[in-house]
Structure 1
Amino acid sequence: MAAVSERSSRSSVSSVVWFAFVVGSLLMLGVVELWVWAIIVSAVAMLLVVVPVTRPSMSGVVDIRDLAAIATLYIAVVATFRLAFGVFTQDNVLGLFLSFAAGLIIGVVGPIIYQVWIRGKDLRSLGIGLHRIRATLLIAVALGLVQFAMTLSGYELPEPVDWVPLLVMSLVVGFFEAIFFRGFIQNRLQASFGDAPGVAAAAALYAVYHIGYGMGPQDMWFLFGLGLVYAVAFRLVNNILVLWPLLTPLGSFFNNLEAGDIELPWASILGFVDVAIIMAITIWLAHRHIHQHQLTDDPPDRIPAMS
């Protein structure tokens, strides 16, 4: 009993420290240069990884099928995004949107089909569900408030046509990223290599994927740091609701407003709603399939909770 109590105490301390890491990282975003911020975040994360009380798992059981699925879907997503923003561009709005939408759908539907229908897992293996909901909502609201205070608090919004479509896009893209990069890629990498290597690799893949948007190497270091912060936040509860619909959509929405280089008409909302409906239908079908076949989540020893 004493050993169990000690492990529980260490887990609680670890969760508090990692939560403080996420909050501190978000608060520091508006204080230092982005490249400096990324260096500090990465250095602190590396320090916490080697401290015994906050050290996460460093080992797992390599699953070749998981790695092959990650590689296949990742290449497909990046390729469709690159086609949208690097080939079609805004000179061909229809081609841009169809390619972009295809990438978003692949990034959500693909992992669900793989996990539920191919591997026979529950949606919780993708971070989808109401598991640990109390802790999830508390952390989500806290991080959302921090994000709002650092970005949109006191921000004067432009005309609705200049921000409402952007908000809808941010919500749909945020949902895609939460499932694809956290629920799927991060969880599968953690299962194969352990928590620390899995989080780091998922953050790196998140950074590199922005090549699809046309971003250059100079942006990758900051995006890696941002990916670490989001990955740690997700790892606290293994539920995508800790990131969506508050933390990541708010950050994306603010960045798009500040950049001012994306102009979306009202009609674009219908397109993003269509994408969201396809995602929702896929989740519903997966839920029904799980209920009919009594599929189970990943064993606790493969994706352990941090708290």
Structure 2
Amino acid sequence: MSHDNNAITYHPIDDYVQSANTLFHFMKKPEYLKAILLHSALIPRYCIENIDYLGVSIKTHTFNEIAVLQKCFCDIPFHKLADTFPIQGTGMVYDSLNADERADLEKTNTHFAYYGEYAIAFSKHWGEQKKLQPIHYLNKGSDYTYGFSSLLKSTIEETDVSDSYAQDVINRLAFIKPLRGIMKREYIRSDSTVTIVEVIKNFHDECEWRFVPCDEAISSLSTTSVIANPSIIALCDEINKGIENDHNKGLWLQFSYDEIRYIIVPDNNARIEIINAINDLPDSCFSVIDNIPIQKLIMISKILVLSEIRKDW
């Protein structure tokens, strides 16, 4: 990969060998995918991230979680996305499951179960151009993690460090994650009730890449990439609604329709729904006004149906 005046030139040798050359962003509801297509952008949201493994305490307050302004992708090879993996449940709800429910939970323990069966995918080359960054997974017991935790604590406590230095250290929280942690998964029990099961997850297996808006965009809109104040974290749902407003487009991850590699839906009914959504896109959504019907057909041709292609995996 060569660089000229900050532009990135792609060469075939830059292809990835042991991971996918595609970045997938999964979601659980069709309306999320429709909104992405309508805006031709993925809109970042403040998402809660657990940092209790860093053990950062200031006086009487322990920082167990932060909110990070982000959009997440994975580069798991396509044929592995539907692989099931052993489940390690925890907590009272999991303990209350009977043997059949636990077996069923493990049978459906796939990437889709946690992140949804709708997705939009782009080339990894596109992700590099958009400045996406692979996540740095931290081993809780490593010297590196201990050192970073100490650095973070001293940066917060010290009064003689510059604002730019302190912000740089805090911003690094946006791109780290523990090797393992607890995730919550919705599960329908045998009596048809819906419950939330806690699962111990190996996050490293997610192969996550993350988009965080650039410093210039964040500064111009008077926001921040990382929120640590608990009282502000509690307001994240309202803050996220505001990010969806057009005047915050500077924070969005924008794309052109021809950059889409795949659109993934769970079944044929969902395919019809997304086809209709694509056909209903107004002409104003297209940067090239020639042959808009053809552009829509090309987009429709990129739809993959999970219930069909699973049979060939």
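We did not get these values from a lab; they are worked out from the coordinates using the rules stated. These numbers come from a predicted model, not from an experiment. Cβ atoms are built from the backbone, for glycine too; each structure is taken alone.
Please compute FRET efficiency 1/(1 + (r/R0)^6) of positions 29 and 285 (r between Cβ atoms, R0 = 41 Å, to 0.05) for structures 1, 2 and give me the label with the greatest value. Of structures 1, 2, the maximum of FRET efficiency 1/(1 + (r/R0)^6) of positions 29 and 285 (r between Cβ atoms, R0 = 41 Å, to 0.05) occurs in 2. When Cα Rg over 2.2 N^0.38 Å, for residues 85-188 alone is calculated for each of 1, 2, the greatest value falls to 2. From 1, 2, which structure was Cα extents along the principal axes in Å = 64, 49, 33 calculated on? Working through the options, I get structure 1.
Here relative contact order in percent (Cα under 8 Å, 6 or more apart) was derived from just one of the structures 1, 2, and that gives 30; the source is 1.
If helix-only ellipticity at 222 nm (-39500 (n - 2.57) for each DSSP H run of 4 or more, over all residues; to 500) computes to -22000, which of 1, 2 did it come from? Traced to structure 1. Looking at distance in nm of label points 7 Å out along Cα→Cβ at positions 45 and 253 over structures 1, 2, structure 1 comes out largest.
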